[in-house]
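Next up, some structures in C-alpha cells.
Taken together, the values in this text are just the output of simple stated rules run on the coordinates, not laboratory data. Note that the coordinates shown come from a computational prediction; the quantities given were computed from them, not determined experimentally. Cβ atoms are built from the backbone, for glycine too; each structure is taken alone.
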Structure I
Amino acid sequence: MTDTLTIPDLRGKAVLITGASSGIGAALAYAFAAQGALVGLHYNSNTEAAHAIARDIEQAGGAVVLAQGDAAVSEEMAAAVEKVAKTFGRLDGVVNNAGSMIARVLYEEMTDEHYDKVMDVNARSVISTSRAALPHLKKQGGFIVNTTSVAARTGGTAGSGVYGSSKAFVAAVTKGMALEFGKHNIRVNAVAPGVITTPFQDKYALPGQLDSVAGSVPLQRTGTAQDCVGAYLFLASDMLSGYVTGQTIDVNGGQFMP
C-alpha cells in the first residue's frame, strides 16, 4: 500500500469486495485497506493470489478476512457475506465486482449453458450477494457499488454480447436497488470500467483490441486497475457522495460518452 488521499469516513468501515484476487478487485482491496477499512476479500479459485494480497494488507497494518465462494452459487456468496460480517461484527458496504466473460461466444452460436454461466456469475451474483448483505446494511445504513462495464453501453464486441447484456442487467439492477434500499439509508451505485489492462483482458481481448482502443480513445491509452479505484472510493464515502444513488460512473478514457 502506498501513500494515498485520506477519506476519513471510510476508516473502520467493514467492506466486502467480491472478485478481489486480481485486477480491479485486488486494487480495491489494497485501496480500502489503505483507508483503514476492514476488508472482506472474496475470491473463488485464485487462492494463492488472494492469500498473497491478504498478507500484504496485514503486513501494512490493515485488517482483512478471506472469504472463498463461487459467485455463481447464491449459497456460497451468502456464506461469504456472513463470514465477513461475523469476523468484523458489522458490514457497512459491498462492492459487487466478481464477474467473467466465461468465453467469447457469438449470439448465433449461443447455448443455454453458456448463457446461464455468464448470467449467473455476472448478474445473479449481484442480487444474491446484495440480498444476503441487506440485513447487515440495514442496521446502520451503508453502500453497494456494482461493477458494470462499457460493454453494457455499447453491446460489447464480437462474442462478448451476452457479457455486455449481463452488465446492462447490473446497471438496471443498480437503479432498482437504489429505489428500494434508499429508505434504509443504503446508497447503491455502479462503476462502468472501459478497457482496463487486467488479467481479464489478457484472457479475453481480441487480437489488436488493446492497441486499437489505446489509439482511439481521447486519453490515448487503455486504463489500469488503479484508474478505477477513485470512483469506487468516492461512491463508498458518505462524506463525498452522501446524496448520490442510482448512478453509474464511466471510467473509460472517453471511449464512450453517454
Structure II
Amino acid sequence: MTMHATGTREEWLKARLDLLKAEKEYTRQGDDLARRRQALPWVRVDKAYSFDTEQGAVSLAGLFRGRSQLIVYHFMFGPDFTAGCPSCSAIADGFNGIAVHLENHDVAFTAVSRAPLTKLLAYRRRMGWSFPWASSSGCDFNFDYAVSFTERQQREGADYNYRPGQPMLGVTAPPVIEMAATSGTDPASYMRERPGMSAFVLQDGEVYHTYSAYSRGVDGIWGMYPWLDRAPKGRNEEETGFWWRRHDEYDVPEKAAGASCCA
C-alpha cells in the first residue's frame, strides 16, 4: 500500500489549482530573469582564439557562421579522456533537436572541448550526434571562461561558478571516481574540466561576451530533468545517486526492447 497521500479527484484538483498559482509565479520570475540576462553589460573579447573545426581553423567570430549570436556549450572532454563526460553526454543528447531551430533564429550553436578534434568527431559518431563541435586544444578559451583548470589551480583554489579561490574538492567522491573511469581518465584530471555554457554576440565586427552559467546553472538545458521534475518521484537521486549513463550504455530490458504499442 502506498505511503504517499491519496485523495479524491476533487481534492486533487483543489491542490492542483493552488500549485498552478505558484507555477505561474515561477514562470513570471523566469521571464524576469531572462530579461535581466539580456540586460547584462557586454564585454568585448579582445583576445584572439583559434579553434579546430571540421571546416579548419576558425576564430571565435568564425564560430558564428554568419549569425549575430553564438551559444557555446562547454563540454567536459579533456585531452586525455577517451570518452566524453557522461553528464555532458546526457545533456548533449538534446542538442541535435534544438540546434537547427537556433540556427534558423540567428543563433549559432556549438560545443567546445579541449580534446583533439579527431577524438571529438569519433565520439560524436559513436553517439549519433550531428551538432557542431570545436576543439580549443590550441588556445586558452576554456581556461579564460573558467571551465578548465591547471593542476596548481586544482590544488590551491580556482574561480568556478563565480566563487573565487575555491578548492576543487570532490575528487574522492564515488560518483566522480566512476564518471572519471567511464571517461578513461583519473578523477583529478576529470575534475579539472567543468561544465558550463557561454553566450556571445557579434556586432560591427566585434565579438562580445554576454553571459555564462556553470554547475547547476545548466540544469535548464539538461533535457531529462524538466521531465523528471514532473514525474511522480521527481529526480529521486537521494536513493539512486549517480544513475544516468551514455545512451548506448543502458541495459535495455528484453521486453521493453521488443515492446510494441500494438502488442
Structure III
Amino acid sequence: MKLATLRTPTGTRAVRLDGDLLVDLGYADLGAYLAAGSPEAPADATSGATTWPVADADFAPVVPNPSKVICVGHNYTNHIKEMGRELPAYPTLFTKFADSLIGAGDPLRAPAESSDIDWEVELVIVVGQEVRRASASEAEAAIAGFTVMNDISMRDWQFRTIEWTQGKIWEASTPVGPYLVTPDEVGGVRPALRVSTTVDGELMQSDDTGTLLFDPVALVQYISTITTLRPGDLIATGTPAGVGHARNPQVYLRPGQTVVAAIDGLGACTTLVEAG
C-alpha cells in the first residue's frame, strides 16, 4: 500500500494510491491517520470516498508535523570511508525539526548564507505505533513503512563546529515523500532497495539499503531505548557515498539545478534549486 499527504484547496488530506487516483482516508494527514491506529483503508476508489487524480498531485511532506525527525549519520560503509571515518560501534544520531520538511516536489530556496549546499538520499522509516525499549519483534511491528528523504546539508554551516545540527535544520530544506510505502511492498522491514541521487541527470549516488550498518529494526530498537517513538515519527537511516562535499574537487548545488533523490519501490524527491 502507498499512502501520502496531499495538499488540496481545502487543506491537506491523508490519501491512498489506487491506480491513477488518490483516495481520501478520512484524516487531515498521515500523522493523524497513523495516530488513529492506521484504520483499514478503502479497498478501492469505488468506495464512495473523495478522490483526486495522481497526475495533478501536490504532495505535502509525507508526515507534515512529526513529533520527532531523527537522523542517522555514518550508516553506509562506502560513505563512512569517503568521509575519512572509522566504522561506528553505535548509531550516530542527530535531529531535524518539522519546519525543515518540504514536499517531494517542492522547490528548494537556496539560502543566501550558504555556498556549500549538498545532497544526501536517505531511506526513511515511518513509525506506525508508540514504542519504548522495543524488542526486535516490537520494533518490526512499529514500522509502518518507508519513504524517501533528501537530507540537504549546508556543509559550510555543518562543519563550523564538531556538532552537525546547524547545517542540517535549515527551514524548508528537506524534501520527504512522496509516499509512505508499507513493508509488504518492498520486501519487509529490512528492505534491500537501490538508492540513487542525480543532479541535472548526472548520477552522483548509488547504493543498496541492504548494506546499512544499522538496519531499520536495529535503529527502532536503539532509538526507542532513548526516547518513546510515536506514530508519524521519522527516522532517516543515513546516506551512501557520492555526496558533493567528499568529491575532489568538491561539488555543491546551485540555483537552476534539479536534484532527484530516488529509492526503488518508494519513489523520488525531485527538487528544483531556486535562488533564496
Exercise for the section: For mean count of other Cβ atoms within 10 Å over residues 30-37, find whichever of I, II, III sits highest and give me its label. Expected result: I
Handout entry: mean count of other Cβ atoms within 10 Å over residues 22-29 from the coordinates reads 21.2; which among I, II, III
Key = III
Fill in the blank from the handout: Taking distance in nm of label points 7 Å out along Cα→Cβ at positions 206 and 246 for each of I, II, III, the highest value is that of structure II
Handout entry: Structure responsible for 5.6, with distance in nm of label points 7 Å out along Cα→Cβ at positions 14 and 142 calculated and labels I, II, III on offer
Key = II
Handout entry: Structure (I, II, III) behind the derived value -13500 of helix-only ellipticity at 222 nm (-39500 (n - 2.57) for each DSSP H run of 4 or more, over all residues; to 500)
Key = I
Handout entry: Winner on Kirkwood radius over Cα pairs in Å once structures I, II, III are ranked, highest first
Key = II
